[in-house]
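J.: Following this line, the structures themselves.
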Structure P
Amino acid sequence: MIAMNQELRQFLTTRPDLINFIRFNPIWYRYLSRDPLRITEMEKEAKRYYGKTLSQKVEKVGNNVQMLSMLLQFTEMMKD
């Protein structure tokens with residue numbers, strides 16, 4: 001993060017999730033050092049990477065509900 005401006009570095013120190021994202025996706029070092037305003041784009045990419053978008057959360061809840069219903073069906077079968 002040598003070439004990044006000071007404000008961006010301070011912002012990233014408050015967001016360890018973004019620091020880890022940058023470590024796993026080093027191309028963002030280059031993008032942010034050239035254009036610090038791309039931080040919002042990087043935040044969106046990080047949300048996708050960590051599965052924090054609304055659609056990913058809905059899908060996760062749906063999968064959990066499906067697994068719960070399968071578990072209930074299995075317990076009903078075991079009662080018989």
Structure Q
Amino acid sequence: MNHAHVILEMLRDEKNSYTRQSLKKAVSERFGRKARFTNCSGRPFSFDSIFEFFISREKVIVHPDRNLSLLIHNVC
């Protein structure tokens with residue numbers, strides 16, 4: 001199982017611009033389709049559930065053009 005911060009680090013990389021779908025594809029290619037992730041409390045998540053967690057905790061925002069931005073000040 002991978003820590004969710006690896007996904008946030010992918011978003012931090014300024015060389016890439018992601019939408020939810022392109023990030024999901026990149027994560028799947030890097031970690032496998034069935035990859036699971038943990039948050040800092042150790043709770044397991046699928047990609048879709050960790051993505052919703054990021055949105056709910058305002059770690060990631062989705063712009064009107066569907067591109068994603070990392071809100072670094074909300075990352076632990």
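J.: Which of P, Q yields 0.75 for FRET efficiency 1/(1 + (r/R0)^6) of positions 31 and 63 (r between Cβ atoms, R0 = 30 Å, to 0.05), as computed?
T.: Structure Q accounts for this read-out.
J.: For structures P, Q, which has the highest computed value of mean count of other Cβ atoms within 10 Å over residues 15-22?
T.: Result for mean count of other Cβ atoms within 10 Å over residues 15-22 over P, Q: largest is P.
J.: Out of P, Q, which one gives -11500 for helix-only ellipticity at 222 nm (-39500 (n - 2.57) for each DSSP H run of 4 or more, over all residues; to 500) as computed from the coordinates?
T.: Q
J.: Now, a different point. Can you spot which of P, Q the value 43, 10, 9 was calculated from, given it is semi-axes √(5λ) of the Cα gyration tensor in Å?
T.: Numbers: P: 43, 10, 9; Q: 18, 15, 11.
Going label by label, the one that fits is P.
J.: Kindly point out which one of P, Q the value 2.0 was derived from, the read-out being distance in nm of label points 7 Å out along Cα→Cβ at positions 23 and 39.
T.: Attributed to the structure labelled P.
J.: Here relative contact order in percent (Cα under 8 Å, 6 or more apart) has been calculated and equals 32, so which of P, Q was it run on?
T.: Computed on structure Q.
None of the figures in this text is laboratory data; all of them are computed from the coordinates on show. Computed from a prediction, not measured in an experiment: that's the story for all the values here. Cβ atoms are built from the backbone, for glycine too; each structure is taken alone.
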